[in-house]
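These notes open a run of structures that come right after.
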Structure I
């Protein structure tokens with residue numbers, strides 16, 4: 001089976017998993033059993049509303065991926081074309097909404113915003129399943145609601161709102177299944193796990209986290225003597241088969257992913273660096289990390305299996321990505337899958353402190369401590385909307401692209417430059433004439449100069465690798481080659497500060513981006529016998 005067929009099979013498996021989980025959720029609402037902790041609809045709604053308010057207020061509502069990848073992901077979500085390297089779940093979830101509500105970035109941003117906000121009530125539910133104090137769940141939910149990394153990914157094209165949601169859903173259905181021991185419960189857990197592993201590549205480690213959660217639950221040996229766990233395993237294997245073959249095919253062709261090749265030594269060192277977002281006071285309140293360590297110590301003494309599950313799951317999902325070193329943009333995204341476990345540990349730490357205050361002051365102590373965590377997180381929430389050069393370029397393109405003459409052909413920078421390490425992608429979904437020509441092909445083959453030609457020189461043309469020298473003018477040579485055949489007449493330009501959030505890319509102090517009208521370059525004057533122009 002070729003890669004294209006494997007990708008289509010992954011889409012189908014994700015849709016089947018979503019349909020199965022929706023049916024299971026409806027069934028559980030109708031036939032709710034009293035053996036599990038009772039849900040708190042008012043609390044869940046309040047947590048969702050709180051997270052939603054922060055995201056509406058501070059999310060960037062723009063692409064946040066560096067190197068123009070954000071436009072590529074949006075295009076694939078609209079068309080289901082392209083290469084689903086990170087997994088098919090994002091496209092399987094976003095595409096139906098794009099078809100229903102319109103193929104525009106705001107649709108994807110809005111769906112992501114809701115998915116990210118929904119993680120807050122799921123954290124409340126997971127805390128109940130783990131028999132943590134109520135204050136622990138609320139601490140995790142409040143911290144997630146205003147954590148800048150999570151708020152920044154909401155209202156964007158990022159994969160992680162869905163990745164974190166599917167991770168929490170898989171954990172919750174898994175824990176439910178071990179308590180109920182019903183066949184359908186285990187099948188639902190298998191469906192949720194199959195969806196989660198297709199949301200992001202690093203969630204391939206989710207089964208290890210599920211195993212830790214399994215060992216932390218009482219009575220798991222008795223459940224193994226029923227048919228339910230094996231039905232769940234079968235459901236997971238059936239829906240994750242295409243994904244597994246796809247990942248193995250990539251592994252055989254490309255080798256180990258770069259985060260894995262970095263090794264534990266670099267990852268361990270990165271745990272104590274600013275690249276570890278949860279301990280970086282610029283992006284996470286110090287109280288959260290302090291409470292998490294305290295919660296780990298408290299649980300290690302009272303419920304060591306739960307401590308192993310939360311701390312082990314955090315390290316499992318953090319170590320492969322914390323040492324990547326691609327820059328702030330990657331750090332803010334990649335470490336989100338691990339964050340829920342640290343936030344639950346922080347909640348356990350807060351509850352432990354409140355319990356030491358005695359019965360009389362316990363409630364007031366929890367309220368004051370939770371308010372302090374909320375205030376510390378709120379002070380940083382505004383950083384989620386920090387605009388770097390990619391977001392500024394997005395604003396320019398969103399405003400100017402729809403105004404372009406509809407009868408003109410657009411010429412763009414080559415898709416790959418600097419040996420494929422600098423990439424360019426144009427958001428054709430804003431064009432009235434959604435077809436573009438790469439500048440390199442235009443220079444080689446030429447086009448009728450009588451046709452209206454527009455050239456976009458964007459951020460990719462001002463992006464240089466860390467080892468490259470930035471030439472005068474701050475434009476890549478690949479983007480200047482077109483000037484040998486055409487005259488560039490400025491049409492709509494903008495100057496942006498060269499703020500990069502990717503360590504491997506450098507920008508000039510000021511970047512000029514914009515659209516140019518291409519005109520014929522006058523012929524060079526003939527040379528005289530002395531070699532000078534006439």
Structure II
């Protein structure tokens with residue numbers, strides 16, 4: 001499928017003119033001045049203000065993003081962030097305009113919100129490629145569960161975002177001919193982070209309003225850290241995995257990537273919900289072999305799903321208790337030297353801590369028991385589960401490739417992919433998988449829980465419990481293009497425990513490695529299924545620390 005078609009462009013103009021006429025015919029409330037729409041750094045609230053005031057139609061909103069994609073993704077800075085544009089995007093926008101004209105109401109919380117999911121999530125109107133040329137023609141038979149929910153709330157699926165092939169890696173390169181290597185929006189010579197690289201670049205460049213990434217070991221939070229976004233990795237089992245190409249189902253989850261914390265909260269209301277499908281992976285326990293949840297009542301009771309994740313306008317940091325994990329700061333090398341990147345990251349987090357305290361939060365140093373064991377003794381399940389889980393996914397598709405071995409034999413994947421072709425029958429493989437699926441979770445969860453509760457491992461109370469723990473999202477800055485950033489191992493705490501974590505801008509820093517400011521993110525982690533607390537902290541912190549910077553490479557058109 002080509003990124004742009006002449007027919008699409010012609011249709012765009014026709015629909016745009018029609019939308020303008022519709023807006024002129026619509027009676028405007030004399031008490032409300034029309035609010036024009038500007039896609040650069042726009043929020044969900046901005047879209048709705050423009051539509052409700054008749055300052056813009058949904059078709060005009062969508063066209064403004066298509067124009068930016070045309071200007072910046074395949075020309076100009078050539079971000080390479082998008083694999084496919086939805087050919088029905090303007091048609092869907094017109095349907096929403098018709099709905100609004102007839103009812104005077106918005107369809108839902110995501111009315112005319114342009115959403116860019118990672119191209120490993122099924123959408124029935126576009127291929128799901130996994131960033132691989134081998135699956136370029138893999139047309140799903142249905143939407144993924146989370147995509148259905150987004151559309152039900154009026155969201156416009158604008159296209160599909162580029163990614164590391166099959167979500168393996170932090171470098172941001174696919175084998176798909178429509179895309180290839182994603183670039184960093186702040187410095188085009190730097191890497192975008194991965195694996196949700198295209199989602200990160202596109203949302204940071206305002207090529208869409210909000211994005212959906214997936215995170216197995218850091219793939220939402222790492223690109224957010226180098227591209228100045230708020231990225232939330234939800235608790236395992238909270239968000240359905242139905243219709244998502246798996247990497248490691250025991251660790252995989254989808255989550256929001258946004259420029260504003262409040263937008264992530266709004267999107268979470270659509271992503272979260274009980275899915276009865278066997279592919280949901282919504283299990284009754286964190287244990288891999290536990291039974292699937294069998295009812296919405298049980299799901300709500302287990303996940304403590306709130307009525308809404310959206311904080312109220314008065315949310316603040318006053319009284320919030322945050323444990324600062326200094327052991328997760330960038331550390332000196334064996335010679336006792338701390339890199340320039342490490343110094344900049346640590347200083348940025350210290351500044352963020354000062355702002356948290358100034359806003360009324362109580363920040364105390366905290367230790368996580370056996371932290372070095374958590375981060376070095378255990379490993380990600382990506383290379384353990386990928387081969388079998390990908391085969392199970394392919395069996396549900398119409399692809400000519402029916403298994404992992406079929407794909408490997410096609411010679412269409414990137415050359416390094418065979419590095420993950422592990423022999424699953426060896427004694428070491430079986431032992432490693434057993435270690436990381438039986439021992440790891442209870443070991444890590446007990447220690448994370450003790451840190452959050454401010455107790456010793458035996459339950460003896462040390463002090464007042466914390467709402468969240470904080471640390472650098474990654475311990476370095478964006479790497480050179482084609483390389484992975486120095487992530488450290490902080491990103492492992494969330495997937496190894498199943499607890500939710502949110503990565504958000506701390507500050508921009510000046511590095512000798514770039515002529516442009518580079519982003520640093522702070523990460524907060526909370527108790528299982530306590531996304532509401534994380535989002536409250538993020539929204540409140542963003543108020544006192546609006547650290548996100550706008551890219552100079554993708555200005556307003």
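Bear in mind that the values in this text are calculations on the coordinates, not laboratory data. Since this is a predicted model, take the numbers as computed values, not measurements. Cβ atoms are built from the backbone, for glycine too; each structure is taken alone.
Name the one structure among I, II that helix-only ellipticity at 222 nm (-39500 (n - 2.57) for each DSSP H run of 4 or more, over all residues; to 500) of -19000 was derived from. Can you show the working numbers first?
Values: I: -19000; II: -10000.
It traces back to I.
Compute distance in nm of label points 7 Å out along Cα→Cβ at positions 75 and 507 for each of I, II and report the one that scores greatest. Please report the intermediate quantities before stating the final value.
Numbers: I: 2.1; II: 4.0.
Of structures I, II, the maximum of distance in nm of label points 7 Å out along Cα→Cβ at positions 75 and 507 occurs in II.
Mean count of other Cβ atoms within 10 Å over residues 203-210 was computed and gave 19.9; which structure, I, II, did it come from?
Details: I: 19.9; II: 28.4.
The read-out was computed on structure I.
Given a value of 69, 58, 54 for Cα extents along the principal axes in Å, point me to the structure among I, II it was derived from.
Values: I: 100, 50, 43; II: 69, 58, 54.
Matching structure: II.
Using distance in nm of label points 7 Å out along Cα→Cβ at positions 235 and 267, single out the structure from I, II with the greatest value. Don't skip to the end; give the middle numbers.
Values: I: 3.0; II: 2.1.
Sorting by distance in nm of label points 7 Å out along Cα→Cβ at positions 235 and 267 in descending order puts I first.
Assuming 16.2, 50 is Rg and Dmax of the Cα atoms in Å, for residues 323-370 alone as calculated from a single structure, say which of I, II it is.
Details: I: 16.2, 50; II: 12.5, 39.
Corresponding structure: I.
Work out mean count of other Cβ atoms within 10 Å over residues 427-434 for each of structures I, II, then name the structure with the largest result. Could the numbers behind the result be given before it?
Details: I: 15.6; II: 12.5.
If we compare mean count of other Cβ atoms within 10 Å over residues 427-434 over I, II, the biggest value is for I.
Comparing FRET efficiency 1/(1 + (r/R0)^6) of positions 211 and 379 (r between Cβ atoms, R0 = 35 Å, to 0.05) across I, II, which is largest? Spell out each step's value before the answer.
On the way: I: 0.40; II: 0.80.
That would be structure II.
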